[in-house]
Each structure stands twice: as structure tokens, then as C-alpha cells.
Structure P
Amino acid sequence: MNSESNIAYFFDALVASFHQNLVRPAHRHGAAQLTVSLDGQPHGVGTEGASVRGSILFAAAHAEHAYDGGDGQQLLLWLAPDSRAARILARDHAGSSGCGALPESQLADLPLAALRRAHAERWSAAELRPLVDRVVDTLTGHQVTQPIHPAVRRAVRHLRALPIKKISADVLAAEVGLSKSRLLHLLKEHLGIPLRPYLAWLRCIDAIVLMSRGADATEAALCAGFTDGAHFNRVMKQLFALSPSAIAKRAQVEVAVGVA
């Protein structure tokens, strides 16, 4: 992977990062991925033989995909699979492969100049968040998705409240009053991702918050429920193409609790 990234911004249900020359081989991760060209140059996402190119690209959570940013500069957004934006984009643009391109016409409605300035000037998370929200809102509009099942909403609230995001499917099912098989089916249907990778997403966010408060990577990993620092490192690279050591140097962290 060859990538130049100045800073990454971690929010509770959204991670934003600026990249240039980012190339990644085929992989899967627990976040939905939205990429926007900041300079109009097309980039590519997808699997061999089914790749798509464009200025605004999407890969659904847990969809296998490679990524080729070419020589352009992109804003990469990783969206929590339970978010409204991830569900809308997956419904409208994932396609049979889980990857797709959004209409090129939408690029003109995005605050590209401001985003390029935010990258160059290393804006804070608080300064960047309105721009990121505008990108997401513009690309999803005010469309309505299938309401999240009440049991799934209860399950997500319970998971987010856990001090350490580790729980068996049996215990979680009992907590929300469903059978294990029914709960796992509903989680996959509504979040677009199985339980285990969703828990990995939540643990990563917890660990990054701890690092932003002064913990080193190993301490943060253990407190968040990872086996060790190496385990945390592997999952971070799978999710966000960034190592914990890179996060320690670059991350701006802002947390907003709740299910989008």
C-alpha cells in the first residue's frame, strides 16, 4: 500500500481520512466505505472482473473489494454499518458485488474546495464535521430506509453500553428477548454485517478514544478487549488502512453516542 495521509478523524459512527496514492488489494472490513475524489480524478473499487471507476464510489460493509486511488486525492469515509447513510448507500449503490459508483453529477454539489483546504490546513474534527455531514447528506438526501427492527436497536444500544465490547450471541439474544438464530439474522439484515465484525468496529473506536486520552496502543488494545497489541494492529489495518501508531500521531477524536 502506498498512501499519503495527513490526518484521520474518528467519530462514533464515522471515520474520515484524506488519502493520495492509496492502493489496497482485495480485502473485507466491517465498515461501509464511501470515497470521494477531491480533484475530479476517477478512482476504482471492486473485485477483479467487476471493478467500477468513478469520482464517488461505495463499498458495502463486509463486501470484498480492492481499491485503487490512482494519482488523485480522495476523502475516504468509513461508515458504521448501522448508520442511516450506510444503509441508504448499500440499498441504492452496492449492486450485486457490493460495490458501485454514484452519479458523477453529484460531485458538483459537494464542498470539494473546502475539503481540500481542510486537508491542507489540518482542520480539527469539530471544524471538519460539518463538511463531512454535508457530503453524507448530499449523497443520501432525506431518503427513508427500512426502519431498524426494535430488537436490533435494543441490541445495538446494549452493545454500545458495554465497557468492553465482547458478548456471546446467546447472551445478547437473551438480553433482547429473541432466539440466537433470529437475532443473528436480524443483525445481518439490518446492519449488513455479522455480529463479530460489528463488535470489532466498536472495539476499535473504544481503543482509539483511549489513545486520544493518553493510553499507548497496547494499553488501549487490552482495555478495549483485544487479545494484544498485535491483534489491535491487524484489525485496525483491515478496517481503516491505518495502524494504531499512525492513529496516535494523526487522529482527531470526537464521539457522539447513538444509533443513526
Structure Q
Amino acid sequence: MKIIVLVKEVPDTYGDRKLDLETGLADRAANDAVPDEIGERALEVALTYADKNADTEIVVMSVGPNTVPGTLRKALAMGAASAVHVMDDALMGADLGLTGEVLAAAIRRTGFDLVLAGNLSTDGSGGVIPSIVAELLGVPAATNLSSVEISEGAVAGVRAVENGSVNVRADLPAVVSITEALPDARFPNFKGIMAAKKKPFETLTANDLGINAEDESKGRSIVVAVSERPARAAGVKIIDEGDAASQLADFLVQNRLV
């Protein structure tokens, strides 16, 4: 079985998040870049299956700048067999639609039985990439699973909903996204780190995938304006001198809160 795991490099969750006020894009240079934890959990699902099924091939894939190979090398050290990196300056600031199109094209080119991904990234938090990829590939999407069971010709799992849970099953090929209910990823060991240096690593551009990333006729979304969030202003303090209720009512009315 060939499993493709989508991983992403994101700004460190514990650092400050900033926007570039000129481009409207995340200022990724303002913080350390790290592998997104939810992508590593998805990789752990694939590795756990591979531990019990020797004929499993795991490919890690990502779209991003020239810093992304560090994230992919870590995934190779954890146990993935090969990596695919789509890097193209024309993809800088790509919206979710274009990103999904690029990933789907790269997945189609590589070949797959199963695609595993996190349900949403910690930077953009769009949460739609797995569904977009599945739609473009024309395969079932089993999304937001809190448990995953992979078999020879199908994948199954449980999706938590508001008042309970739903059992989900899809025939392969399919796309699956997981939640943080799945286990933490394993740590790379020294043997894995050394082996990662010799594993296949392919770098592609949008043109390699037959995609014109600069085609404005496809209705890509763009940032038209951005401004820094204003400083927090002091609140209104109401001191009760027998008329606090009246002051509070006036405040609510003035601010159209009632």
C-alpha cells in the first residue's frame, strides 16, 4: 500500500504571530518554523500501520518555501520512505484553493492508495484542504476522524459529533484527515536520522505539475487590505454609588448592546 502523508511547516505555536503589513501574509521570518504537530500525528498513523505491514510505502509531501526540507527530513527520519516538496515562488501566498490544486496534482503524479492529513493547520486553520484534495482526485473523504483503522482495501474510523459519534468507512483510494485525539508522533532515532540523508527527495515546481500559478482567471483570493490591530483601549469603570444599574443600562444602550 502506498500512503501519502501531507505535512506542513508552520510558525512555532508558542511564539508571537505577525502579519507582514505590506503583503498581508504571515511574517514567517518573525518566528521559528516547525513541523505542524497534527501532520506529525497523521504520519504516526501511517507509520503504525507500516510497522505491521512490511509492503507499505510512506511518502511525505508538502508545499512551501526553501525551509520546508527540514520538516520533510524529520519525517524521513521518523520512518517515511521518500519525500516530495513543491517549491515555487509563484505559490507564495497561495490560497486554499490553489494549495489544494497543487497538492492534488502532486499526489496524482506520485500515485497513492491512501492520503493522510491533519484536520487543520495551526497557522491558517482553514480545515478544508483534505476535502479539496479528495474532490479534485475524485475519491472519498473521511474527515475529522478521532480513530483510524486501515485495512487492505478500505479505511474506517470514528468522527466525534455534537451529540455522539459517527462510524465512517471508505473504500480505497481515499483521503483521511485526523484530529488531535490520535497519538503523539514518535521521535526520530539516530539510525533514522542517518538513513534520512539517503532517502529519495523530489523537488517540484507548479509547472512540473501542469499548473499555471499566476493565472488570474481562476479567481484566486487575494489580500486587498491589511492593518495592524489597534492597541487595547481602557475600559469603562462603573462605581456603584446607588446608580450603577442606571449607568450600566446607559452604557449598553450607547454601545447598541441591547
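Here are the numbers:
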| read-out | value |
| --- | --- |
| Comparison of P, Q by distance in nm of label points 7 Å out along Cα→Cβ at positions 184 and 224 - largest value held by | Q |
| Structure (P, Q) behind the derived value 0.95 of FRET efficiency 1/(1 + (r/R0)^6) of positions 16 and 88 (r between Cβ atoms, R0 = 30 Å, to 0.05) | P |
| Computed 3, 14, 23, 24, 21, 10, 4, 1, 0 for P(r) over Cα pairs in 5 Å bins from 0, in percent, for residues 32-111 alone - originating structure among P, Q | Q |
| Among P, Q, structure where mean count of other Cβ atoms within 10 Å over residues 56-63 as derived comes to 26.0 | P |
| For 0.85 (FRET efficiency 1/(1 + (r/R0)^6) of positions 40 and 208 (r between Cβ atoms, R0 = 35 Å, to 0.05), calculated) the corresponding structure among P, Q | Q |
| Identity of the structure behind -13500 (criterion: helix-only ellipticity at 222 nm (-39500 (n - 2.57) for each DSSP H run of 4 or more, over all residues; to 500), calculated), options P, Q | P |
| With distance in nm of label points 7 Å out along Cα→Cβ at positions 176 and 232 derived as 2.8, matching label from P, Q | P |
| Origin of the derived value 12.9 (mean projected area of the Cα convex hull in nm²; candidates P, Q) | P |
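Every read-out reported here was derived from the displayed coordinates using simple, explicitly stated rules and does not represent laboratory data. Keep in mind it's a predicted model, so treat the numbers as computed, not measured. Cβ atoms are built from the backbone, for glycine too; each structure is taken alone.
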